[in-house]
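Each structure below appears as structure tokens.
Every read-out reported here was derived from the displayed coordinates using simple, explicitly stated rules and does not represent laboratory data. Just so it is clear, the model here is predicted, and its values are computed rather than measured. Cβ atoms are built from the backbone, for glycine too; each structure is taken alone.
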Structure P
Amino acid sequence: MTAAAAAAPARSRFDRGLIVPMILGVVLNPVNSSMIAIALVPIGAAFGAPPAQTAWLVSGLYLATSVGQPVMGKLVDTYGVKPLYLAGAALTGVAGVLGTFAPSLGVLVAARVLLGFGTCAGYPAAMSLIRREGERTGVDKPAGILTALSVAGQTIAVLGPTAGGLLIGLGGWRAVFSVNMPLSLACLVFGTLLLPKAERSRTKAARFDVPGMVLFAGMLTALLLFLMNPHVKDLWVLGIALVAGALFAWRELRVAEPFIDLRLLGGNVPVLRTFLRTFLAYVVSYAFLYGYTQWLEEGRGLSASAAGLVLLPTFGFAIVVTTLTGRRPEVWRKLVVSGVFLTVCCGLLLFLDGSSPIWLLVVVGIVSGVPQGLTNLANQNALYFQADPARTGAYAGLLRTFVYLGAIVASSANGAFLTHGADTPGLRKLAVFMIVVAALFLLATLLDRQLRRLDARIGEEQHERKDISMALTTLDERTALVVIDLQQGIVSAPTVPHSGPEVLERSVRLAEAFRARSLPVVLVRATMAPDQSDWAPGRTDTPSRGAASRPEGWDRIVGELGPREGDIVVTKRNWGAFFGTDLDLQLRRRNVTQIVLTGVATSAGVESTARSAHEHGYHVTLATDAMSDLDADTHHHSITKIFPRLGETATTEEILTELEKTAGA
């Protein structure tokens, strides 16, 4: 084994230094969501405010978080993790100071809104870091890290109310807000020391769609305000949401760089299904949490402390389930089991009454803990594999928005079905509603074939990793970079799993490194006559679009890539770059013995060129994170089935690292 191969495992390890700031950032929101519950009564007493007013301390954070999560996610995608993580931590600290010294309830609500926005950055930042590490190491299985984040959030949900009670006992309700100051400081310190510097995009500077963001925020705020207390007299608020939504869609479909790319999102049906499942699951989970908890006290007659003890197994069992199953990245099976247990749990509520034994109440709690331990983690895993990597932060933010939408709908359902108090008849009405929603969740999961294919793909990859070594062993002294079809009309196409700009950015990095070492860089472009008379003439089931239907300049190489002085430009009229061109001649005249391939599309131009290069006797290295395809399955097939038989696969970072070693040898 070569030194490079031996070093591969080290390069494939997740950067453990990132775990501390990631967990700190992720728990900021559940800390503030859970501890406030125990502080509402003393805050109301301090300011002489009724429950209807103190409820805004909860609603204000929900509103800010629901709107802020996708906004922060988009900012993370645009400007990088570190600046947004630190800005969110700083805003959390400011909100902590404001809440600690708040002279009125209004100021306290404002502090909660600031907390909502400040704590929004943690989750999108963590998901983006996981994606970045997966691409850096080439290990695209984040199950262990996602499990750690999920367990951390669930632990805080369990301990939050207890910790809040202790803090209030020691320093009054203001201590619940002051705890944000040391947490913010910890995030700032660890974030500054451990998070990677934000990389500026090497492609064109991103513009932030402020009007789109404002319309999105207005739409979501109006919708959430209506859902919090739906009445016929407030239908005008729903009307505002619909108008803002229509304007938002109209704008986003027309601007070049939208806040949320509705075309791309609309074409990514698996992600939309994940959002829907998340919404349905959290409607049931929060309806259970709010309704069942109130019934334990009012309908069953337990004290608040006894009700808390009855619920403790729910959260404890959820943590156990997450810990035991978290490292298994399969999604569909977990969600099916979750749907079954959700439905059973809701059904058990129909059999409860004021004389139900404690052991039965505990069983209900344990049954509800299973879906709590499975659903969130499974949906996170699904989103990780389904989302466009360049938009991981925004999609992660949207996922959290659907969590809070579910929570608000659940709160409204509790208000509707428990109108006369949390008595047994009201609980049973709520249970019927929950059974319907849980059944919809289970049905949506069972019918989702894409999830089953995703599980099968994950299983295949785990099996293949046992048999196939995909580590890059070495780069020859005369290695050339060959970039396939990164031209104006192709980079803009909706490719998966990596976006065109992302493939371009990594290819640019490789090209710069090769040029710096005076190694050949070959830029391949595809073109054809307007009538397609010079393109490969064979009959196919899927005809190619002719040049006449493509925009002017579609075949020009993207300017960020080149060509630069000394680059070789090859024009092809086939999928592959060897047939009908002088590529082989140009490489041999420069004594090239190995090529590194990047570009679009993985299963067409890249694979065809790799096959020809292998047949011509070149060593072939394929930069798997610097290529993409119009179809995820064909990309995956090329990466896992074809490329290991044609050469060696590696990430951009691994190739750059090996290039440094080769240059220094």
Structure Q
Amino acid sequence: MEKELILEIGTEEIPARFLGEAIRNLGLIAEQELRNASLSYNTIHTYGTPRRLTLRVTGLLEKQKDRIVEILGPPKRIAFDENGVPTKAALGFAKSQGVDVEDLVIVEREKGEVVAVRKTIRGEKTKELLKKLIPQIVLSIPFKKSMRWGNVDISFVRPIRWILAVYDGKTIPFVIGDVKSGATTRGHRFMSAKPFRIRTWEEYVDTLGKNFVVLDQDTRKETIKKEINKLAENINGKVQEDEELLDTVTHLVEFPVVLMGSFSREFLELPKEVLISVMRNHQKYFPVFSATTNPQGYELLPYFIFVCGTPVKDPQIVISGNEKVIRARFTDAKFFFEEDTKTPLSKKIEKLKDMVFLSDLGTYYDKTQRLEKLVTYIGKTLGLQENQLKELERAAVLSKADLATQMVFEFPELQGIMGKYYARISGETDLVAKAIEEQYMPTSREGKLPETLAGAILSISDKIDNISACFILGLTPTGTSDPYALRRQAISLINIVLSKELDLDLEKVFRHSLELITSQFKNNELRERMDETLKSVMDFIAERLKNLLVSEGFSQDVVDAVVATGFSNIVESKKKIEALEEFRRLPEFNPLAIAFKRVVNIVKGQPRGKVEETLLVEPTEHLLYQAFLEAKKSIDEKISEGRYKEALIQMKALKEPIDRYFDEVLVMDKDSRIRKNRLSMLWEIRDLFFKIADFSKIST
């Protein structure tokens, strides 16, 4: 008979940033444990509020299904003699299994026929299994941070205060830490804290609802979203979509009450990013914007919407309290802004000498000196004009100056943004100001990329310097640990280069960056390890590039084949991958790839030299070499112009001469000079193919 399990873990308030993942993991772990225990069920659903994690399992059978297990014994030839009479081996096996020898069966296995016993294992009752399973499920939920409390020897995200565990309306008894399971739940901490007896799911949900707890996180989220939009529309405004903030406030409350407050228009004179940051990041408020746009975008209105978790008789009291809080925060921000703008941004540069960038690698002042040289190197490589270089260098010099301002000290998430405003106020050009802002873009994997070329160059320079510095110090990502976000920075670097189609040799740029760091600190040990460090950096970039391109839909083997031949210019590498992906769909691809693999396989580990035509003694090798020379000229021209698909099509001309060569010519000739000459020719053919990809890595 199918029955229902209700599990509720009651706790102190779970941090909002942990709750969503905990809800998902509870379901996944329960599913795995029930499967491992051979317990059949219909559905699993999980829910959560700040004070509880809930699991509902429907259609759970009363007991495990009976299982038939097969226990293997000795081979048939040992268990029975030629007349079929059981031997001591058969008798002993039967006795050890508690069966009569007549109950033994013969089964066929890989090594022949063997004796076996088939036993029926009766399924254990579900309620008995759940006594052991539920504590395992609860204590297996992973959290980024857990804690211990009292004298218990367990850890959980927050102290466990009660456990509801009901199967078929009856309590499943067990103990976790110092808490015994029971059949009671609790309502809202402030509105209805007393315990309530629960027997069914309907009773559970209804009881919580009557006691100011909306259990379903999706229902809370939808309620909050609907109320926010309604309040904004009442003042002809709108709230921009913000799933992250919406999830956060959903996980902060058990009973959402959505209210709107206002603030003085005088604060709108501050940069809107400051106000939004205070509201969103620090107070978890939703900023309100105008419903219609103007040339500067949507106008920020002097209102905010917030979510509290307790019903109140007089909402205005709560609104007034929040207005006082936001007024104080905005007043502080206004003071910081006014103080910061009393002196030009350039005057803040000197303060960077007292701000450590990375231990053993100097200050942010040292970093800006490197950035100035690095952007110049990249700018000249890209062919920027003298006036463009001067503005780019100016942006680099000022890039970190806002770190020394009071505003950024208080609100670090505004770095770069405040630099833009302070640069403009200080009389810097719009290009310089914009580049300062864009240096940190993108701020997330899917974030906005720099719009200006100057911003793109400063941004990749900053990321290249960060990656180089961390690799020099051995601060490289390991497993899931990446404290300096180098993986994200590498992906951002790649995305910027690709989006702007920057014609850069990244290996040369990283080498220049490493040289700037080592020369700045005159560290011979670091300089001696430069080649090793550079290789590690490029391997790191290669992995990020491959992962990124595969995630965009390119075939893994095609990406591997192109990257294996060099990827310093990632713009050209992507073009090669696109061309090869398209060429691969043609019927001529597989035969050509197979021919190339034959070339690669035979030259691997073999010597090479310059091809001497006088040593090409067979007509077939003359034909191949001439076909190669003719194709090479055309292929090189097309590759130099970035016409990779055409170059690949041109390579088809070598397929038949290569096949014929291997059919008619013995490459490993007894004469060492002829043998080396033939290998040298094949090496040149291999190198020609390698200008696009290592075809041996592609599945055929």
Structure R
Amino acid sequence: MARVAGSLKSSVNAGQLSQSLWGKVNLKQYYSGAKVMSGLEPVPQSGFTLLPGSRRVGSVASSTVAKGVLRVSSSLSYTLIVTPGSIDIWRNDRVKVATVAAAELTAALIPGLTFYGEANTVGIFHQELPSGLRLFRSAADDSVWTKSVWPFGLIPDVDLGGVYAQTTDVWEIHMRYSSDGAVLSMSISVDGDETPGVLLGGNPNSVSDAVWADFAAGLQTAVQALPTMSAGVTIVDDLGMKRDDYRVFRITFGGSLIGSEYEVDAQVLNTSAISALPVHTQIGETEGEPLISVARGGFAGMVLFQDRACYFAPKAKSMAIAMSRIAEYFDLNIESTADNAARLEALRSETSDLIYHLVDTTYLLAFSNEAEYFASNRTIERNKNLNWVRASEIGSKKSCRPVTLEGKVYFVSADGGRLYSFAYDAVTEMFQPEPVNDLNDDLVSDIRLMAVQKKQGDMRSDRLWILREDGRLICCVINRTQEIMAAVEWPVAGGGTVHGLAVDGQGQVWLTIERAGVIAEEVLEEDLLFQHSAAATTNADGIASGLSVLNGKQVWGFFNNDVFGPVTVSGGEADFGIASETGVAGLWQAPVYESMPYVRVLGNDDVVRRPGKVCSGRFYIEDTASIAIGANGQTVKDQPLNRTGDDLEADKVNFTGHLTVCGLKGATMDPTITVSQVRPGALTVRDYIPGVKL
């Protein structure tokens, strides 16, 4: 047997590494990575095991699909599967409770739909849906769902470039003076810009109306000369309101200044015997038009932040965010001045930037096509400006909503090729983006959308599921301690394409998969060996019926902790050869693990590249029913796990212990060792030692 070279291989925390890294032994993650890792997931700090299989729950009408989730409680949620013109609603126990017709949801709109679900309400948003859609679930009967428009209240009117009715802004300055004959010098400020003092030509108690008119004209000339003013502002002495010791001057903002509100103040500069009180008698405004409408389109989406509904990216103002009144998610009345009132926000006024996503974290995050922003305010109040800080200039992908996992936000670059993590740094008081797919950009690329599955049950860790544009499904396991993200592929058994991905409120992964033109909804299930699987019960002749969904397919069966097959389903029946048992039948895809290439490294760190071979391997496997080993590019060979002391009459028991494999054939440049299967069964490899000759 070959001498064992190198250290114990007990970790594949780095998952499948990019082809560009093969042979780069100076890379720290090289020794915890794999050349190929398909159908298997890393066990943190301890080898690898099988990814979950999938159970078929029903058919799907179209490959053009979008999904949303309504989380009602910790034990109840619903998954909405939207196809052109229809919404199928599935409960978390995998029962379809309703189908809702929705002709407005066309194939063109579906890729851009966004969802918000809370309590018994689901919102569906798109810029081409002027008022969005609302689905309301009956708490008494979940087969009853009512569809309506989203009940927005008091949508703000804004200037969207049309021609609108305008109101002039009017102020009055009420002046009172005593009889002591003081000289009057006064200045006026508009929006913080102050005029020089204007002098009245005589004693206020004795001058004529003509002198007062000249004084008003002087004030008018001074105001018109301010940087933000024009000839449209007029100031006149209102003779109808004059008294012996009292005058009123009316300031009107007309011409090009019409339609806006101004702040005016007046000061008497030289005496306390004369007072000047400005009064706002008419507020200037431009009526505008509703921010969303049939003509102008609707909002792109909605999130909750600090108990406000934040509706973002209306079609007419792509960088705007309408924030509802606190705890009143439909109220967008921005006329109220209370701190809890609604507000209308814009990251940038005139820009080519487009908001794609909002995320609720420590601060409110906004992701656009060009950059990433966060509002540094701890709380959002109606009467305090939000301070938007540009954190980075990467840009995000519209179809891929950012997700949060273990305290970090993960988002995808605009081209879908780079995955970043985003976390707040209290030292720099900034969000710092870091790329996380440098080691596996072959797999983690061309990203379409992402979803997080939190650890539960028999899962070893949280999973980040990534659906690529080409329909491949990638599973990522993130090790925060070692700052490594492992990526592996979930292969579609029998060949096929994944079109849709969602994770419901109970952590179940829902997949829309097309195989040979047939589209089905499947749910991942831990410890299930097969995909597209269905329950199977055999009769006294060992034949299982009711398998019409698998007609023409070569399937395997799992009964009494043992695997039977493969057999081909015909007429909805399959002969498994085991009588009167209940189990499961489905499609199977062999998992594959192939190590990184073995390269000889000398004591002075020189690398020797020459043909070599893996002659043997010593494995420690746990609860394993099937394993096949190969090396040096040769076909894998099934390894017997029965021992001489086993009771062959008893129910099959999986094997745990050491497995030594000798006589592995072949020799090649950059040899590798391969772990796979030739028949289904449980498989967990804790560690192994390769016998390598280089």
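Each of P, Q, R could give helix-only ellipticity at 222 nm (-39500 (n - 2.57) for each DSSP H run of 4 or more, over all residues; to 500), but the derived value -1000 comes from R.
Computed over structures P, Q, R, mean count of other Cβ atoms within 10 Å over residues 66-73 reaches its largest value in P. The greatest value of distance in nm of label points 7 Å out along Cα→Cβ at positions 154 and 602 among structures P, Q, R is that of R. Assuming 48.4 is mean projected area of the Cα convex hull in nm² as calculated from a single structure, say which of P, Q, R it is. Clearly, the read-out refers to Q.
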